[in-house]
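See the structures that follow.
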Structure I
Amino acid sequence: MNRLCLSFVVALVCPLATAQGVGNPDLNSAPGVDHTTIAIIINTSDALSLAIGEYYAHARLIPATNVIKVSFAVGQSEISVEEFQRIKAEVDSVAPERVQAYALAWSAPYRVGCMSITSAFAFGYDNAYCASGCRPTRLSNYFNSASRLPEYELHIRPAIMLAGRSFSDVKALIDRGIQSDGTYPRGTAYLLLTGDKARSSRVLTYPQVETVAAGLVNIEMVRQDKLTDRRDVLFYFTGAISVDGLETLKFLPGAIADHLTSFGGMLTESSQMSAVRWLEAGATGSYGTVVEPCNFPQKFPYPAIVIGRYLRGETLIEAYWKSVAWPGQGVFIGEPLAAPFRLKR
């Protein structure tokens, strides 16, 4: 992973976070993605996908018209562009107009050509969101935006995967998301600066978390390689190939956590720690890249944005998606409708 010029980070990311209003107190009362505007996509060839999709639709009271069934081969980490375009056309043709986001009821495939499958569902397959080597990709127009209706306003439907190795794992994930709703937890945001300098490119943005979250959650910026024996983890951001000590932590329902590394988004067969490990440890959302991104922080969640928007009432899928400037190579996983800081509806 290559180092990134500091001026590039500041010039691209920081003004956007300020100009577009992270910390807007009106977010709690604004409409957004909810159980009526998300569609669950199920692969009928996959028994686990069927079980996950049916449970999620029931648990989140998703309308039957928002349950979309497709069929494709099971057991592949990558799907061809042609097959994906067939599936997406089928999904888009039956999705009700009100649908603003997609939940994918599987862990694989997680990649389409050079894109993550969540970004491919959001934008359509587009090589502009890919990069060969250490290069930028197209900026997401959803990045740090005020939009609460992305399909209507921006013509994208952000997507997230209900990922897990077993039905019991995904059921527990879904249950945590539902349990988190409207709880306003008083947890801690842990922001780690590890000894892995190449994977610590986000640390320049850590101080901005104080701007958006001070007084709402505890914030600990620590210089260490791992976190252990904490019982109040609400956010955990770090940079490492693999994260030790997860079994000693207690994640609060609705927690978001990820590690900046090259292949965390290779969910089922990564040579590095899969982002699914965060969910197994008790987090409710995570993120990783499916192809080599280099260490551009723009290709990973920007902590101040995801924390700021989540604390002010956006759902997990909204806050997380808006925190990545260049999401084409990254996959989002977790329970999309978790909303710990929004009044129950």
Structure II
Amino acid sequence: MRILLCSHVFAPDVGGIETVSRVLAEQFSRMGSTVTVVTQTPGLPSSTEYDVVRQPSPGNLRALARKSDLIFQSGISLRTLLPLLFCGKPIAITHHGPLARNGRRGWQEYFKLSLLPLCHNIAISQAIAGELPVKSTVIGDPFESQEFNDPGTAAREKDIVFLGRVVPEKGCRLALHALALLKADGLCPSFTVIGDGSEMPVLRKLSAELGIADQVDFRGLLLHGRGCEVARHKIMLIPSVWAEPFGLVALEGLAAGCVLAASSDGGLPEAVGGCGLLFPNSDVPAMAAALKRLLTDAPLRQKLLSGRDRHLERFQPQTAARHYLVYFESVLARRSG
């Protein structure tokens, strides 16, 4: 199968969609498909298992589409969708989030919604599928199994870890307040923040004001060794304020051997899969209570992680890519039939 994979953002950028698009491109290629990635992310050419075309013109896009059997958009982008809409090739779109900006829809979002019936739609979670106005197939995101792979030998001398963008919607500020509640209750767990973003200065100041600066280790953005660092912790905290569409970071934490404490809205519970405790979004006392249970009850942590391998199997790169290819083959078969 010849696949034109359109990902508005891609490596060397770092992020969830970038990771998923790269993992799928690698797996499709290893499974025998010919893959060309088109992206608006600039970068230097690199030796890979697939071709990457950066910032192509509409004419170049259409030329690439003519050489392909199927167009796959990893995240809907009008910049690449419109030139390809009537190229005569089937278009499959994976929806990585709701078609809204800060909970509201502008003309671009309504325009995108109007185009969905012309495409084949995939949702990364049941939560996202429920928000789409068209029928969709649910295929969960694959995680980086090579980067996040618990060898079973980690000492886990650290307590709680956060991994992700340090921005308001990810809830790190609330996590610090939960730590302050735990300290008032006589618990002083360590807390590692892996990531960077606009909230970092605020968090450093807040940790000092709350009297927990000695518990918090701001590691910044780690481009290498994230999996090993996460595996040094017992618990991964995902304190998102907004309703996460899915929660790739939850899979990464589980793969590294951490039990999860996570917000309960959106698609995040689907990623947690019974391998952790959930608390209502933005509820600091409930977050602190969940953390206290996990910190003080080792048998509970072990019980919650007992189904980890079975849960993660659905999201292994090879498994997710296989689901995609089976879906693509069904699209092409319906078209030819």
> For distance in nm of label points 7 Å out along Cα→Cβ at positions 34 and 242, which of the structures I, II scores highest?
Replying inline: I
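Given a computed value of 47, 44, 39 for Cα extents along the principal axes in Å, which structure among I, II does it belong to?
Among I, II, the structure yielding 47, 44, 39 for Cα extents along the principal axes in Å is I.
If log10 I(q)/I(0) by the Debye sum over Cα atoms at q = 0.11, 0.12, 0.13 Å⁻¹, for residues 66-137 alone is computed to be -0.25, -0.30, -0.35, which of I, II is the source? Before the final figure, lay out each step's value.
Details: I: -0.28, -0.33, -0.39; II: -0.25, -0.30, -0.35.
Value -0.25, -0.30, -0.35 for log10 I(q)/I(0) by the Debye sum over Cα atoms at q = 0.11, 0.12, 0.13 Å⁻¹, for residues 66-137 alone corresponds to II out of I, II.
I have 1.1 for distance in nm of label points 7 Å out along Cα→Cβ at positions 130 and 290, calculated from one of the structures I, II. Which structure is it? Write down the numbers at each step before the final one.
Working: I: 1.1; II: 1.7.
This figure was derived from I.
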>> Given a value of -7500 for helix-only ellipticity at 222 nm (-39500 (n - 2.57) for each DSSP H run of 4 or more, over all residues; to 500), calculated from one of I, II, which structure does it belong to?
In response: I
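So if we calculate distance in nm of label points 7 Å out along Cα→Cβ at positions 122 and 258 for every structure here (I, II), which label has the highest result? It would help to have the intermediate numbers written out before the result.
Values: I: 0.8; II: 2.7.
Biggest value here belongs to II.
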>> Between I, II, which one scores greatest on relative contact order in percent (Cα under 8 Å, 6 or more apart)?
In response: I
>> One of I, II was used to compute distance in nm of label points 7 Å out along Cα→Cβ at positions 194 and 234, and the result was 2.4. Which label is that?
In response: I
>> To test your reading of the models, identify which of I, II gives 2.3 for distance in nm of label points 7 Å out along Cα→Cβ at positions 42 and 82 when calculated.
In response: II
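Read-outs: derived from the displayed coordinates by stated rules, not from any lab. Since the model is a prediction, treat every value here as computed from it, not as a measurement. Cβ atoms are built from the backbone, for glycine too; each structure is taken alone.
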